[in-house]
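Okay, got some structures for you below.
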Structure P
């Protein structure tokens, strides 16, 4: 299981626009789909199920199932991080958990 944290570069919390759902976590560079019916946001990307939870130190990203290289997982998280930065206007930083 691979885990990452995406945080605002300046610290603090992400400030999301109103009415944003799980689509905010879909990477722009990889095809993905939202997995409905979960208590937290989940997507499927590159054959992996990925969960997202909004926590004190940013967005916790967990590759829960499937086989994926660390390099590909990091590239997916980077794409998601870039999307979050564009949507929120907050530069981001990624940490491996």
Structure Q
């Protein structure tokens, strides 16, 4: 399991998932003209993180929630990467290792 997790942390699925969550939201945060519907998953992660963060420490500025947002996005991306690596390993085993 450790090898699977190690491969999943830096797998292409992890990188792509984290980019899909962060980049559209970050572009919309920089300029509202760049905001698109692709930012919805990242916006949901940011909203949940902001609600939790505001309940824990209500006096923080909103820009401070970027650190938990990036951590949450990477955690989701690693979960997707683990699923992808597990599926890939299972597919290779069923096809005889090809």
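Only the coordinates and a few stated rules stand behind these numbers; no lab work does. Because the structure is a prediction, the values reported are computed rather than measured. Cβ atoms are built from the backbone, for glycine too; each structure is taken alone.
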Value 18.1, calculated as mean count of other Cβ atoms within 10 Å over residues 16-23, assigned to which of P, Q: Q
Structure responsible for -25500, with helix-only ellipticity at 222 nm (-39500 (n - 2.57) for each DSSP H run of 4 or more, over all residues; to 500) calculated and labels P, Q on offer: Q
Entry that produces 55, 32, 16 once Cα extents along the principal axes in Å is calculated, selected from P, Q: Q
